[in-house]
Structure P
Amino acid sequence: MKVLAVITDEKELLLRQVNPSFVRAGRPSSKVFEPKPRDAGLLSIVRERTRAAAEAYEFFVKIPKCRSVGILAVTVGDCVSEELPAHDAPLVAADDGIDDDAHGIIDFRAVTSADDVEEKAVALHRAAMSRGYVYQPSSLDS
């Protein structure tokens, strides 16, 4: 993954897949927006400007071992409010063999403590939940 330019349009939606393991009592947890250790501080997102939410969902769930119950979104402005830059970061010939020109990241690398990472993830989660799911497959709507 090559991290490119900072995304500057504060209104642009950044789409985040919701893994079913992060859903409790039907509600996504803030862990959706918390980078895992293997992420090295780079939280994967899809740029809605490049790929619509429904298309992003379909693209993702076709990748082996990738599961999602839907998509939440934050804006670049939400990230800026938390001092988390968002970058364009297309995947080309990734380890999984899948190219993804709509891929981007929310950059947590400058956040120095686990408590601060969690606090920022909670803030992004709150912003996303105020919008609700921007996409859920119809098979999960009921």
Structure Q
Amino acid sequence: MKAIKTKLNFSKLVEVQGIAVLLNNLGLKSTKQRFAVLSALHKHKSPMTAEKIVAKTGIDLATAYRTLESFEKAGLVDKFNLKDSSFFYEIRNEHHHHIVCDKCGFIEEIETCNFEKMTPNSKKFSFISEHSLEFFGICKNCVKKIP
């Protein structure tokens, strides 16, 4: 199955269509495990590791990874690394980036992206099909705790 290259807001589609209908529309069978993983990602509203999904759903880690891989192939989730040893997953929505707290790990979505205004100076590439940009710092709660 080809990945969906669009700016669909799958979180909204989950709310409007429901999980089972959305999975069916993407050509994915609506199993109990897939339903649980997608439901956990939708409710959490922030990127999650497979381990955190396992803790929330009770499914085994291998099933979580297989499910996330099938979601990624279908274009339903994005997978990325945030300076951690684990990958993070989130439901694909409108284009956005993240700011990650180096102290507590809090992740905030930021919707500002001026990438289109930047002109990459590459001598070897004709066009850029996608990009990933993440920011790291210290959140306001952690700054308050610094003596």
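Nothing in this text is a laboratory measurement; each read-out follows from the coordinates by a stated rule. Source: prediction; values computed, not measured. Cβ atoms are built from the backbone, for glycine too; each structure is taken alone.
When relative contact order in percent (Cα under 8 Å, 6 or more apart) is calculated for each of P, Q, the greatest value falls to P.
Taking Kirkwood radius over Cα pairs in Å as the quantity of interest, name the structure among P, Q where it is greatest. Ranking P, Q on Kirkwood radius over Cα pairs in Å, first place is Q.
Structures P, Q were shown, and FRET efficiency 1/(1 + (r/R0)^6) of positions 11 and 91 (r between Cβ atoms, R0 = 25 Å, to 0.05) at 1.00 was computed from Q.
Matching task: 2.9 is the computed value of distance in nm of label points 7 Å out along Cα→Cβ at positions 35 and 51. Pick the structure from P, Q. Derived from the structure labelled Q. Looking at structures P, Q, which one was helix-only ellipticity at 222 nm (-39500 (n - 2.57) for each DSSP H run of 4 or more, over all residues; to 500) calculated from, given that it came out as -10500? Corresponding structure: Q.
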